[in-house]
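Just so it is clear, none of the values below were taken in a lab; they were calculated from the coordinates. Treat the numbers as computed from the prediction; the structure is a model and nothing was measured. Cβ atoms are built from the backbone, for glycine too; each structure is taken alone.
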Structure I
Amino acid sequence: MPHPLPAEAAPRLPQLDALRGLAALYVVVYHVMAMPDPHLPVPAWALPAIGMGGSGVVLFFVMSAFSLCLTWPRHAASGAALRSFYLSRVFRIAPLLLVLLAVMVLRDQLREPTRYGAQEIAWNASMLFGLSPQWQAGIVMGSWTIGVEMLFYAVFPLLALYARRLPAQLALLAASYALALWAAHAAPPALAFLGNGYGLLTQMPIFVLGCALFGAWRRLRELAAAPRRALGLGALACGAAGLAAIPYGVLPTGAWASGWHLSAVAYGLILLGLLLAGEGAAVRVLVNRATCFLGAISYSLYLVHPFVVSRLYSVFARLYAALPDGVAYAACLVVSLVLAIPAAWLTYRFVEQPGMRWGRRAFERARTPRPVAGEAA
């Protein structure tokens, strides 16, 4: 008889939802500027901060690994850990991506000449295109992150089983960073794609950092309330200061310390700080109903907003013709969010949520023992 599927093994942390929402919002802030060709002009003082909006993906990766560590005990308690984990991940990610992939293919294949070949479509539909040097970027805009995520999902159970303790996680973090440097600077040509911006080895230290942060949080949350809160506020302040310093060149970057990986550390400190700080005005600025709502629809907002923004270029041009650059950019951002957020809620409601329900049902069916012929008779 299968073990009963337990309720959520870990408490739902609103800090994770809020940061997911802010990460998606930051990516939108960047794409509103960067998607048009040429890029929309913004004030010089704001350009570095807006231009760093793509690093919202880094925050997604850190929290993805943290969340997987948080929910792994639920899969382990199900009696079929690997099956539970992989079904939940596939049904969480695949429905929306495949729907948007179908939209892209149907739209673009009707043009002459057709845009995508069968091989490219197949790689994207498999969601393993992170292993393809030619198709790493993905057909759906921004979906390169899904290609990386799926590869991390493939190896995560090994981390959950064999790198449970913080010292092992920190050792793995150092090893993954060394491997990322090797992939970026010394890998043979056949493997160089794993060390580019879309490559798994480039992103692996960010995922492992999320696992290490989970290990640190498990230890630090046992502290008394006052020192825990002080440590949380300190981490939050350091993370925010680091995140503000990176785009303006205050922190040195180079071959050994990219802004991408430095931002992962800053985001990680913010995440850890919010989790440890508890309640308070500094936390409520980031963790509130609005950001948690955006967090719930963040996956949809991330993948759907390029479809919306790409249809607004003529509106952007009219706004820039009528308004000063800074005001015009703010107006373009507001228009984009006003349209993208409802669209993201619809896809969350009618694509993502049904997909998650299908995943739970698929797991329950797989766990239910089937009677043999003699028992049925």
Structure II
Amino acid sequence: MTQPYAVFCGVDVGKGEHHAVGLDPAGKRLFDKALPNDESRLRAVFDKLATHGRLLIVVDQPNTIGALPVTVARACGHDVAYLPGLSMRRIADLYPGQAKTDARDAHIIADAARTMPHTLRRVDIGDETLTELGVLAGFDDDLAGEATRTSNRIRGLLTSVHPALERVLGPRIAHPAVLEILSRCGGPEGIRAAGRRKLTAIATKHAPRMGARLVEEILAALPTQTVTVPGMKAAETVLPKLADSLKAVLLQRKQIAADIEEMFADHPLAEVLTSMPGIGVRTGTRILLEVGDATAFASAAHLASYAGIAPITHRSGSSIRGEHPARSGNHKLKRALFLSAFAALHDPASRAYYDRKRAEGKKHNAALICLARRRCDVLYAMLHSKQPYRAPAASAA
């Protein structure tokens, strides 16, 4: 975003209407009004500002409620950029006043684009595959959160009425055999009434290898508690419903995963990403959505800083010295890089680097962050060259 622009238009997007502020390179206001979320009005404003010269449109939310202004701007042939919300809030502290209004936010966005172009991010709205992938991945994230909440609810309810049974079923709560037992039998009383034969039939159907062992562990846990805890009757009613809900969510995740895999495979960078050890469809999709082709980053160090995996140096006088892990950055990208580094421990080169960091005294998570930072350099080079991963040649002894 270093090209010369005659107008910097900051748009604070909203559900019903947006607010736009246009500034010239000297900071003079050319436009300051509310805009309906309507294509014709957006086109009219963008065309009016474009009469002054080259136009840059900056939004604070490129997706969901900000998708229409971004798409209209691109259709009109104007450049579009994105100012992350956290950056905008930090920049807002530099301006006088404590008010929180759409007009003030739009002015801050436009002025940040005028004076601090390095804070802007590119909007990859032109890639249709990425846009579609973003919708599917967002829905998959929602399903994952719902599955976690439902699983925790089931485990919490089991813990309150029969802790010994929860210790058996809790770690396997998402397994089809466990969910089927809870769905058809209910809580501890229902499972006890079902008997060994019915439990074995249910378990072995959905878990041929561990079914018999699971039933033995359940039947061994049931007699350890002879008292009836208050709430047991309600738990017998609620647990089957929770199990059915979790089964439905997991089935939806399985179906959406197939759609994501099919769409991800159509992207030209899919083979490049998945060629790297530890990167699968889900992590590759997240990296692709957050990074794109990496052309928005000047170097691998910039990408690592954006992801929050680059160490931050703390130094003040002689009392404060050292480097600490970053707590900022793109948390979704950081999680994807961290998980891919963990999954890559089976790779000899990654394992050797991880073991070397552990030998230096680093703990497990710190060593994984170091590995993720090292892999970030390779990932950046792969995306820029669009070449698949090549394992490093073994060095001579």
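With respect to Cα Rg over 2.2 N^0.38 Å, for residues 231-310 alone, the largest value across structures I, II is given by II. When percent of Cα pairs over 28 Å apart is calculated for each of I, II, the greatest value falls to II. Looking at relative contact order in percent (Cα under 8 Å, 6 or more apart) over structures I, II, structure I comes out largest. Looking at FRET efficiency 1/(1 + (r/R0)^6) of positions 15 and 223 (r between Cβ atoms, R0 = 41 Å, to 0.05) for structures I, II, the greatest value goes to I.
Each of I, II could give helix-only ellipticity at 222 nm (-39500 (n - 2.57) for each DSSP H run of 4 or more, over all residues; to 500), but the derived value -18500 comes from II. To test your reading of the models, identify which of I, II gives 15.6 for mean count of other Cβ atoms within 10 Å over residues 135-142 when calculated. Working through the options, I get structure II.
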